[in-house]
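Down below are the structures I want you to see.
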Structure 1
């Protein structure tokens, strides 16, 4: 499929997996172009990030309208709020409501789990409880970014954090940690899978070299199979593509769409 070629959207009710796009993938594209590219690639939804695209109420309104006009779902608001900072979270919730997002992505502190003491973890938990209440009043879920340099940098630390928080509207995303083998990455997913609401999809190997998503075909087929077997609804969102090119979104989306439906 080439850019600009409109295809019939798959029936994603056939799958527990919803394939989508993170707007961060196309930082240099307009809101309208992000929505168009995602639709033309046959994806089902978009996670809109506050890094570039969603900066205020007007941009949230624009993104909502563009997404819905393209026949897509709004999967989440990708915020950069750091739990433990005790800063203004109401602003992120307001953007999510105007966008029509069901979930806000947050980050678990500013240090990796091995670098942090119990006092810092307690502050992250306390702030997460605070913002979970704020989000809950608007019917919103929260999901931690699964990322190095935060408390969600390992499956064990992530699970402990989520258990300490203990809120139904707080879960996590997952992505393969940089440098992990396919086997080790899949093992980490299986550990946190009961808490996972979204997966950020990209193929970096052996470190941060960007490959097509199918460059780690075995990993991503196994990830899709594991999520599908769990029976839980999970958004699988393209986050990075080779050279940040729109045409590579289309290429990676074709592969993602197939594995989301359980096709080879």
Structure 2
């Protein structure tokens, strides 16, 4: 039986890598994204499997029920939620020059929205549990939060982004503890420097970073690197693990003297 996944921001960048990996693993995937449906992208994805596109913003908590209803109406259940959608600040600003508007935008999309979408998705998963289910029967669902190495590594010209990702790290632990008795596993995937639209404007900076040997695996990460990690976590091979952080950063998180 095909499993059902909802991937926020699953039409581009890291999100597309996640969608492709899940489709290749046999999932049916609903994509939640803010843009009008990208016809060519969806056509390409449908060569891999069954895809549904939902237009909306994870930041709009009043619409979360609609997003989930569309998934449940089409496929009858939800097995996986991947909180991937996220934004960087529109302008990188030193902490002394940062403004509340950027802070609210970044935290709303990167942290507040996923926090409450997780709540709604978990309720749907619990409601769909088989009658008589117990923990001995194994997990009923998986939630994966895609954060960033910025959860721990400081960038003083984008403090709002760092705070949002640090918040995602704590949210992962909170939800992992709360949802473990319900049979839902929660993980954090923490990418490093990945080649996407978000990093396109700082290519020269990171090229030099790799050239200087600052990352043990001196190459750019790819969306499929992250997608593969997410797919592995959702495969159910670690039913007695939850709250874990999986680094997809070429070893960047390793302290080196």
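Observations, loosely collected:
- A value of 0.90 for FRET efficiency 1/(1 + (r/R0)^6) of positions 70 and 94 (r between Cβ atoms, R0 = 35 Å, to 0.05), calculated from one of 1, 2, originates in structure 1.
- Source structure of the calculated read-out (distance in nm of label points 7 Å out along Cα→Cβ at positions 38 and 118, 2.6) within 1, 2: 2.
- Winner on FRET efficiency 1/(1 + (r/R0)^6) of positions 102 and 230 (r between Cβ atoms, R0 = 30 Å, to 0.05) once structures 1, 2 are ranked, highest first: 1
- Here the criterion is distance in nm of label points 7 Å out along Cα→Cβ at positions 86 and 246, and among 1, 2 the highest value is seen for 1.
- Comparison of 1, 2 by mean projected area of the Cα convex hull in nm² - largest value held by: 2
The numbers here are math on the coordinates, done by the rules we state, and not lab data. Because the structure is predicted, anything quoted here is derived from the model rather than measured. Cβ atoms are built from the backbone, for glycine too; each structure is taken alone.
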